[in-house]
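So, here come the structures, one by one.
Nothing in this text is a laboratory measurement; each read-out follows from the coordinates by a stated rule. Quantities reported herein were computed from a predicted structural model and do not represent experimental measurements. Cβ atoms are built from the backbone, for glycine too; each structure is taken alone.
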Structure I
Amino acid sequence: MEKIRILVVDDEEPICEVLKFNLEREGYEVDTCTSAEQALTLDLREYSLIMLDIMMGEMSGLGMARILRHRDDTKNIPIIFCSAKGREEDIVSGLDIGADDYIPKPFSLNEVLARVRSVLRRSMNSSSKSEDAAERIETGPFVLDLNMKKCFVDGEGVILTKTEYEILKLLLSKPGVVFSREDILAKVWGPGVVVLDRTIDVNITRLRKKLGKYGYKLATRSGYGYTFEP
């Protein structure tokens, strides 16, 4: 069975070495880079996960993440930020770019490994799960192609991150049903994952912007959660 490949990008070599050692003990194949510029010279399509520091040299981790999310060949690769910038606004900024998780430094290696497993599990389930019931979800102007993992609005493609796509799929699958934050967390992030409530709010806000004039259909039910307005 082919090993899962992970890329660690951090300008502190000791952190690269520690993460590489511990991830390889878990059975992953790990490469490291000490700058975003160096990482961007690699064939990033080979990696199932990229772990990014934020504060690096000329190009920050945020800058690299923006590039990855705008490239067709890398836009769906999961990203985990590992950064000493641990304020809520820093975490929100990282997630707003499209990261799948954010781990403030100093971190627990057990927590890092658990979050890596969780992100990879979500990614693999999303890409390999067979959609037996239907190949697409169609609701009004919205079409989700469940095989290609693509979203179309009024026939135009809308680029979504994996997390945004899964949230939209969940809401579109049951129009009018209110999903609490706990429901969304369990169904999109999976059991045992700890994220801020704000993480879900940020993804919903991003989705509304990307859906343009139809963004209002992702409605908030104060005190209860979110729903897709039929």
Structure II
Amino acid sequence: MAAYTLMLVEDDQTLCAALAQRLEEAGFGVVCAQDFSDVLGCFVREKPQLVLLDIGLPIYNGFYWCAQIRALSKVPILFLSAAADNMNIVLAVQMGGDDFVAKPFSVEVLLAKVRALLRRCYDFKADEALLASGGVVLKLAEGCLSWDGGSVELTRNEMKILKTLMQRPGAFVPKETIMQALWESESFIDANTLSVNINRLRRKLEEAGLTGFIRTKKGVGYAAGEG
């Protein structure tokens, strides 16, 4: 039995079949979406551990389905698209995507990204159970941040950011260090994409009642907790 099941949402049937074959040869279970009016239904039925999601789909685009999946699940989502301009990459992150692969791509590169994403998302059991800074506690196993008077659930990227910062409480962590922790590579993202993630996380914490927890030092990086 395959260790992980991947859901492939790609309307180019030739490409979809070829990718499914290569992914299965690499040891993954693969489910290909067939009804592009009900991608969410397929996701709910099949319960994949990772979604490979094309942007340019019939009826609704990949960003729409990413938002629908994110409303239900934190499962990692890897976007596939020929439209690899910065706007699409940033929008992919804003909608909750975890990584982005530009078409045309090498299958070996795609496999490396899939394995890295699965490792990052499902390897928390080896991590510390709790990290604390300034009275705020990051619970890795539960995927949440809690403090006196409040708590908030986190996406995997948000957990990675906070884990990287809270392992160095109060210290400013370079952007490059955070990007490496998030994506194990700087090929997918730039500093602007990281800023999108940080700003979204900061707003999320502030809306939950935790203000000023993440600090920025221009030209240096980010810190969490008391300075």
Structure III
Amino acid sequence: MNSLDLQTLGLRAINQKLQSLEAKTNEREWTITNPMGQHAIACGLTVPIEITVDGHAGFYCAGMNQEATVTINGHAGVGVAENMMSGLVRVKGNASQSAGATAHGGLLVIEGDASSRCGISMKGIDIVVGGSVGHMSGFMAQLGHMVICGDAGEALGDSIYEAKLYVAGSVESLGADCIEKEMTDDHMNTLAGLLEKAGINKDAHSFRRYGSARKLYNFDIDKADAY
């Protein structure tokens, strides 16, 4: 286990060190101490290493992640795992808005709650939230899965494309073109697998599925009020 003190070394030096590691490195496990809520910690990683951020992180922690496993032992600020491509990012606490924004792949696990716009414009990532999410979550979600073990705020899935949203609790309101959809055996199996991968003990049968009604794929001036 290698330890990097952010207060002593500074953010740029730590990110440069981690980004310079080669795929065949034997230095697989790293801990970042004294993160002090700084922004952009452990961004742009491209090798399968394991990073533990021992404390709270600021904006865009683990952004653009590829292959790495990043665990945040605290809360995360805006845009955690933003534009993530692969790997695993786990937030032990809560996450601020826009968690997993524009992300193309990998798994983001938020053990607590997520704020507004969780999964905005997601393009293939899987997101599992152990608690609740705020308003406009899943906005313009194009591909992937979002699992919400608690409640969802206003306008869930607004302008959604082909992402699949699963909610165990209540939904305050659905956004434009988002509807409740049938839960098939295949969906149930997929959901159970995501919960298992996330390490969250929740019965898949307690969830409902939401997705696109596919009426707003192309702009129609006669339906402008629906957007």
Handout entry: Value 1.19, calculated as Cα Rg over 2.2 N^0.38 Å, for residues 162-217 alone, assigned to which of I, II, III
Key = III
Practice task
Work out the source of 5.5 here, i.e. which of I, II, III gives that when distance in nm of label points 7 Å out along Cα→Cβ at positions 82 and 170 is computed.
Solution key: II
